[in-house]
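Peer 1: Take a look at the structures listed below.
Only the coordinates and a few stated rules stand behind these numbers; no lab work does. Computed from a predicted structure; not experimentally measured. Cβ atoms are built from the backbone, for glycine too; each structure is taken alone.
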Structure P
Amino acid sequence: MNFERLRQLRNLEGITQQNIADVLHVQRATYAGWETGKDIMPLRQLNKIANNYKVSLDYVTGLSNDNRKMKSKIGDVIDVNLVSENLKKTRKSKALTQKAVADALQTTQSNIHKYETGKCLITTVYALEFAKHFSCSLDDLLGRK
């Protein structure tokens, strides 16, 4: 993940780590760990960050350099079922098996199955790797339109 973007966005807004930590309802040290790359930000928090700055997830994560502001704020709630449907639809459109996706992401087929059936939300790391590896938008995967 392009952690420098988190710092750049925060600095452009002229806010402190504490300010954004308050928006996310986390401790400043937790946010600092995300911004420095020490820890991986959960996907739900990453979505809130993109919403707060009104930019795409693709921009925040470095998948895109398009920093155009979104016209309106997208909801902070991620629909796990929509994400699972989008993952499955993307995989099938590329004529891949769950095993092939699992191998590409260096995880298990069981994990891919859980993500595609909505049993759990895909992790930030796997969502980002999925988007990179299969040339798709993180925003599209999460249903951010």
Structure Q
Amino acid sequence: MKGNLVLRVVSKFLIPLIVLFALYVQFHGDFGPGGGFQAGVIFATAFVLYDLVFGDGSARAVVPPGWLHRLAAVGVLIYGGVGIYSLLAGRPFLDYSALADDPVHGQHLGVLLVELGVGIAVFSVVLLIFYAFSGRSSRR
């Protein structure tokens, strides 16, 4: 697809919009439909499109496969860290009201952190799956 000029130009316009939409879905997830899973898939889709249009290895130059294993672990740690924090505060696992003095603020912060962890983990895993299926090694 390297020779298709129209596809390359349209993709350069669409990829930032896809990333912006992923951020909207991520941070609007506690107020409406969306959240970390959907945002992670949308964000990974931008990198998949980038790799498909601009050639093999283009996305790997931006997000190396070695980073993705670590990012997936960071996402899980963020998610689990919220639960562990609430346990250490003497509350049930993932009781967001333990995160702040005001339970409403704690709920908002907890949902934001948990969805952020899910989004990071899903983005990493989806991109790792794409790297694996695209025929190149997922480790570098």
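Peer 1: Using percent of Cα pairs over 20 Å apart, for residues 24-103 alone, single out the structure from P, Q with the greatest value. Intermediate results must be reported in sequence, preceding the final value.
Peer 2: On the way: P: 49; Q: 53.
Once percent of Cα pairs over 20 Å apart, for residues 24-103 alone is tallied for P, Q, the winner is Q.
Peer 1: Supply the structure label, taken from P, Q, corresponding to helix-only ellipticity at 222 nm (-39500 (n - 2.57) for each DSSP H run of 4 or more, over all residues; to 500) with the calculated value -25500.
Peer 2: Numbers: P: -17000; Q: -25500.
Only structure Q yields this read-out.
Peer 1: Figure out for me which of the structures P, Q the number 15.5 belongs to, where mean count of other Cβ atoms within 10 Å over residues 32-39 was derived from the coordinates. Can you show the working numbers first?
Peer 2: Values: P: 15.5; Q: 18.0.
It traces back to P.
Peer 1: A follow-up question, please. Matching task: 28 is the computed value of relative contact order in percent (Cα under 8 Å, 6 or more apart). Pick the structure from P, Q. Could you put the intermediate results ahead of the total?
Peer 2: Numbers: P: 22; Q: 28.
Among P, Q, the structure yielding 28 for relative contact order in percent (Cα under 8 Å, 6 or more apart) is Q.
Peer 1: Further question: Say we calculate Cα Rg over 2.2 N^0.38 Å, for residues 8-47 alone for every structure; which of P, Q gives the highest result? Can you show the working numbers first?
Peer 2: Details: P: 1.06; Q: 1.19.
Once Cα Rg over 2.2 N^0.38 Å, for residues 8-47 alone is worked out for each structure, Q has the highest.
Peer 1: When mean count of other Cβ atoms within 10 Å over residues 40-47 is calculated, the result is 22.1; to which of the structures P, Q does this value belong? Walk me through the numbers on the way to the answer.
Peer 2: Working: P: 19.6; Q: 22.1.
Clearly, the read-out refers to Q.
Peer 1: Next question, about the same structure. For which of P, Q does distance in nm of label points 7 Å out along Cα→Cβ at positions 16 and 120, calculated from the coordinates, equal 3.6?
Peer 2: Answer for the origin of the read-out: P.
Peer 1: Now for a different question. If you work out mean projected area of the Cα convex hull in nm² for P, Q, which one comes out largest?
Peer 2: On the way: P: 8.3; Q: 9.3.
Biggest value here belongs to Q.
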